[in-house]
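Any read-out appearing in this document is the output of simple, stated calculations on the displayed coordinates, not a laboratory observation. Worth saying up front: this structure is predicted, and the values here are computed from it rather than measured. Cβ atoms are built from the backbone, for glycine too; each structure is taken alone.
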Structure I
């Protein structure tokens with residue numbers, strides 16, 4: 001059979017070219033004029049699969065019931081061996097190190113000499129203090145001798161005072177006698193009973209008695225003053241003696257203090273252990289407080305494990321801890337957690353778990369790296385348990401979405417043990433339905449329908465319904481208060497909506513008229529999404545048409561859409577209004 005190329009060209013080629021040009025033009029028009037939310041041909045073909053075909057209904061979610069279950073878990077973390085007690089051995093006085101007898105790694109016993117200081121100034125101060133004590137003792141002896149002399153002189157003055165008092169008493173008695181006799185003798189003289197010479201002799205005896213009394217009184221006064229002066233000197237001597245004794249005690253205390261400081265020139269091991277650091281060498285001038293060595297007690301050691309603060313709540317004192325060291329990776333040691341640090345290390349955001357281990361053989365050395373396996377205590381009884389994937393964290397608080405009356409509600413909770421698949425909780429009743437899949441985009445109170453969930457998504461979609469959904473029953477219109485001052489009404493056209501071009505109309509009403517608002521200054525923004533498919537849609541801005549009316553063109557494919565409308569008035573964002581729209 002022969003083909004006539006001219007006939008073929010005239011008969012088929014023009015049609016083929018026209019078809020090709022039509023396809024190219026169609027692709028160009030679709031790509032150029034396709035509206036946000038519309039699907040292309042390939043997407044539409046893919047969406048026609050049974051498992052993904054959008055149907056009328058609420059948001060499909062996968063759920064699981066809270067059930068009783070016993071679980072355990074184990075995690076691995078890095079750690080370090082620490083001495084039971086780690087001591088910094090420092091100089092307690094200033095001096096030059098004349099000896100450091102140990103090196104890092106040396107095992108020492110309590111009381112062993114570790115270092116020696118040379119402190120000549122301290123020795124000189126001790127000698128000066130001892131000289132001060134000797135001088136004070138000699139001065140005390142002189143003061144004591146003077147006290148003995150003063151006391152003897154005071155006693156002699158007291159004896160002479162007694163004699164003077166006796167002499168004065170005799171003189172006063174003699175004067176009394178003559179003063180009583182002289183008047184009688186004068187009467188006898190006047191009557192001629194005695195001659196004048198005898199009377200004058202009596203007068204002279206009386207005057208002599210008066211002079212004796214005056215002399216005895218003067219002698220007594222002199223002796224009294226002398227006795228008081230000696231007493232004052234003796235009292236002063238006693239004060240000087242007490243002051244000297246105080247000075248002796250002070251000097252002796254200073255000597256004792258210097259001797260104690262001299263003992264600090266010999267630095268001894270305070271306990272049995274191993275030297276982990278040698279920080280200073282002989283010949284170094286050190287001051288009080290300068291570290292010289294670090295000593296660790298290793299009869300028992302501490303295993304310190306760094307655990308991220310996000311994991312710390314899963315462990316408690318008494319939980320099992322197994323570890324291996326870098327030196328003996330095949331020798332696993334088992335112990336239990338003895339303490340948990342109450343604060344996190346800010347630089348690493350970790351907390352320290354600690355376990356104390358016997359180390360009689362000394363194989364565990366401070367500073368060794370360990371690999372720790374933390375075994376959480378197994379629950380003795382079954383605990384309320386949910387799949388771990390249901391747990392979300394919002395603002396640092398763990399929680400889950402639960403289903404009540406076909407609505408999604410957020411519930412904070414406390415998480416216990418986690419084994420990678422299941423988690424124990426303590427805040428939900430047995431049988432409570434928690435959402436494990438499809439929770440992306442959920443908001444409080446959203447209508448949900450539990451469905452069978454697979455790796456590809458839900459096997460079926462729920463039917464329509466919901467209080468915040470535009471549908472025929474509410475004449476495709478919703479009104480809600482968005483603040484104490486405003487309410488917002490939304491409607492759609494055409495009714496029912498169709499895939500492609502739709503118009504959303506919003507009417508903003510001011511409830512209180514005490515303050516007029518310029519509606520032209522308000523803005524209304526829209527965020528769209530398809531929760532059932534975990535797909536975000538276009539973000540829109542409604543156009544103001546005056547008197548609180550706003551219109552937004554919405555082009556979406558078939559399926560359940562969620563729209564969040566947010567209004568800003570005078571720079572203040574009001575409560576968002578969330579509603580649903582199902583496009584058949």
Structure II
């Protein structure tokens with residue numbers, strides 16, 4: 001049976017029997033070809049780089065290599081054949097007809113709402129829309145056609161009228177979908193809470209385009225989007241080591257304390273560190289941080305055991321020659337493990353017989369990809385700007401897509417610096433104005449699971465430039481990572497004040513909107529803990545910000561319901 005016949009049969013059976021969203025699957029030898037027809041919203045007109053950030057491109061990265069997505073969006077175009085700029089006449093639309101699509105998504109109507117189009121040709125909209133559906137359905141590939149309800153026009157500009165979109169165009173598209181047995185992609189409802197990401201009121205930026213891609217991803221795959229943060233099973237666990245120089249300063253606990261400036265240091269090859277996870281865990285991701293000693297090129301192997309003494313080698317890097325990578329991130333199959341043993345067997349450039357490793361993270365399997373790691377280094381600086389090199393380390397052997405977010409200023413919103421793209425290690429450079437505070441985090445995506453990295457803060461001032469991760473302690477104030485995290489619905493936030501101060505502790509959502517105030521009062525020096533009950537909040541990424549006097553610290557928390 002041909003591929004399109006399988007897809008159509010699956011669609012008919014699934015919709016008839018369960019009245020649910022259609023799910024598309026591929027055999028090992030097939031790819032599913034998707035065409036996205038639209039206007040400037042589809043073309044990615046307000047994204048940083050439409051060739052990588054438009055929602056169809058991000059959709060392709062999210063879907064993976066078994067899918068091919070073609071962007072047929074053209075700015076300013078209408079469904080109406082008699083509109084000022086009909087999509088029908090465009091070369092990208094004509095190419096879409098030869099693309100042999102299995103699936104077609106149509107997102108038009110925004111430009112049709114303009115008075116010079118709608119007021120004169122409104123009566124032709126339904127017939128023109130049905131004609132486009134028929135045009136695609138009669139192709140030899142017989143694609144399944146999805147109809148998109150246009151996103152809200154948050155500002156009436158460029159002649160676009162949200163009232164027409166809402167009262168005329170959307171009801172017409174719903175009726176067309178009913179008449180032609182098409183499924184609906186409801187961008188209108190999904191985007192209502194994303195006004196901040198439609199910077200001109202009409203077009204989504206890169207982050208808004210990601211949200212639109214998620215709407216289509218969920219519809220085509222039938223998978224929900226789950227947002228998680230990697231859970232390091234080794235954090236603060238018991239570590240048994242061989243050969244530590246001084247266990248009180250350089251002991252094995254430094255491997256799992258979350259602080260890069262503390263290191264496990266031992267004498268002699270091989271040197272071993274065994275982490276007891278406390279109970280059997282399902283893990284599939286290992287991260288070594290060699291800190292300032294990457295140029296030694298340490299060679300190692302990692303073994304796991306579900307019960308003491310029964311070891312299995314899961315990573316063999318005893319022939320490793322890399323003397324550059326600070327982070328080594330390796331994805332494996334899911335493993336049941338209580339004990340994990342790291343053995344440093346040698347080095348490309350030995351430091352005598354001394355072994356030094358900063359961090360060893362053992363990450364719980366989450367069903368998706370794992371977050372990459374960041375290193376940020378200052379390259380140069382003037383009185384007004386500093387240049388930074390940002391290196392992102394993608395896990396070895398891992399599949400999935402990734403995206404980098406940046407927040408400018410302590411109170412800004414995290415925005416994507418580029419759309420989803422296939423995961424890989426990369427380096428880019430950026431100028432930051434001296435005196436500003438920027439924050440960065442990365443996200444991976446695989447099979448409907450979004451995983452967020454730790455947030456790295458670059459804090460500049462007129463005399464120096466400091467790099468601090470969220471666990472750092474600025475100006476004597478300690479803001480702990482909340483526990484548990486991820487959580488549902490209760491989590492505890494602890495902090496320490498060195499002096500009496502007026503303190504605020506607030507919770508913000510991903511858009512930077514304040515959702516809760518836990519503290520707003522004068523407080524004496526000491527340690528405190530506050531609980532946040534997020535029972536009335538939806539699953540997602542949140543941030544908590546502590547401000548004491550002139551010092552502000554922000555950290556991330558993940559609510560999973």
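Here FRET efficiency 1/(1 + (r/R0)^6) of positions 414 and 550 (r between Cβ atoms, R0 = 25 Å, to 0.05) has been calculated and equals 0.60, so which of I, II was it run on?
Structure II accounts for this read-out.
Computing mean count of other Cβ atoms within 10 Å over residues 166-173 across structures I, II gives 14.6 for structure I. Computing Cα extents along the principal axes in Å across structures I, II gives 83, 60, 46 for structure II. Of structures I, II, the largest value of mean count of other Cβ atoms within 10 Å over residues 158-165 belongs to II.
Looking at structures I, II, which one was relative contact order in percent (Cα under 8 Å, 6 or more apart) calculated from, given that it came out as 11? Of the structures listed, the value fits II.
So FRET efficiency 1/(1 + (r/R0)^6) of positions 150 and 406 (r between Cβ atoms, R0 = 35 Å, to 0.05), computed for just one structure, reads 0.75; which one of I, II is that?
Working: I: 0.00; II: 0.75.
Only one of I, II returns 0.75 for FRET efficiency 1/(1 + (r/R0)^6) of positions 150 and 406 (r between Cβ atoms, R0 = 35 Å, to 0.05), namely II.
Tell me which of I, II gives -11000 when you compute helix-only ellipticity at 222 nm (-39500 (n - 2.57) for each DSSP H run of 4 or more, over all residues; to 500). Derived from I, not from the others.
To test your reading of the models, identify which of I, II gives 0.00 for FRET efficiency 1/(1 + (r/R0)^6) of positions 222 and 454 (r between Cβ atoms, R0 = 35 Å, to 0.05) when calculated.
Corresponding structure: I.
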